[in-house]
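Peer 1: The structures considered in this document are given below.
Where a number appears in this text, it was derived from the coordinates with a stated rule and is not lab data. In this text the structure is predicted, and so the values were computed from the model without any measurement. Cβ atoms are built from the backbone, for glycine too; each structure is taken alone.
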Structure 1
Amino acid sequence: MTIYITECHLPGVTVDQFTATQQAALASSERYTAAGKVVRYLRSICIPGDGQILCVFEANNPTHVRDVNEAAGLPFTRIVEALELIPKR
């Protein structure tokens, strides 16, 4: 599967709003996966000073990631394919 990142711009985002964004992404991805459109929510990163939230997903195509975010009500500005390097320890 491919890694995708969604970018959301939420000026003035609070910790509670960031947490709600994460929960919405997780719940929506679980619903879509159960329905046969496999999208795995991995994590989110918040840059509060910029009002930027980056959500990381694993999926077979970006359309499923878009569908998950729209169903969750997340105001993403774009979805990009990404590469992830995890160091071996």
Structure 2
Amino acid sequence: MMTISVRYCAQSRRASGHDRDEIALAENCAAEELLVHLARKHAGLQTMLLDSNGRAHLSVLLFVDGEQISPRAAHPLKNGDVVEILLPISGG
């Protein structure tokens, strides 16, 4: 197992009800697996993070240790990573 720190920004903070989380995941878990886990943990995040097929929305802005990655990246997360989640703002 590994521990990932998650920081919620803007709408993701409001939807989750938290500023941050410490999440235990299996080794070599990918970003999309983390998002699925978070959507299950916080019901308010489900439609914001996942599409109707249960895949990560490509519009989710995801940063791992300050570097932006695709929410569907195959790049495995590692123990101690800090993941920041920022959702795009819509409106006019």
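Peer 1: Going by FRET efficiency 1/(1 + (r/R0)^6) of positions 44 and 76 (r between Cβ atoms, R0 = 30 Å, to 0.05), which of structures 1, 2 comes out largest?
Peer 2: 1
Peer 1: Can you tell which of 1, 2 yields 105 when volume of the Cα convex hull per residue in Å³ is derived from it?
Peer 2: For volume of the Cα convex hull per residue in Å³, the value 105 is produced by structure 1.
Peer 1: Moving on. Using helix-only ellipticity at 222 nm (-39500 (n - 2.57) for each DSSP H run of 4 or more, over all residues; to 500) as the calculated read-out, with -11500 as its value, let me know the right label among 1, 2.
Peer 2: Clearly, the read-out refers to 1.
Peer 1: OK, next. Looking at mean count of other Cβ atoms within 10 Å over residues 20-27, point out which structure of 1, 2 has the largest value.
Peer 2: With respect to mean count of other Cβ atoms within 10 Å over residues 20-27, the highest-scoring structure among 1, 2 is 1.
Peer 1: Please state which of the structures 1, 2 yields 44 when relative contact order in percent (Cα under 8 Å, 6 or more apart) is computed from it.
Peer 2: Label of the source structure: 1.
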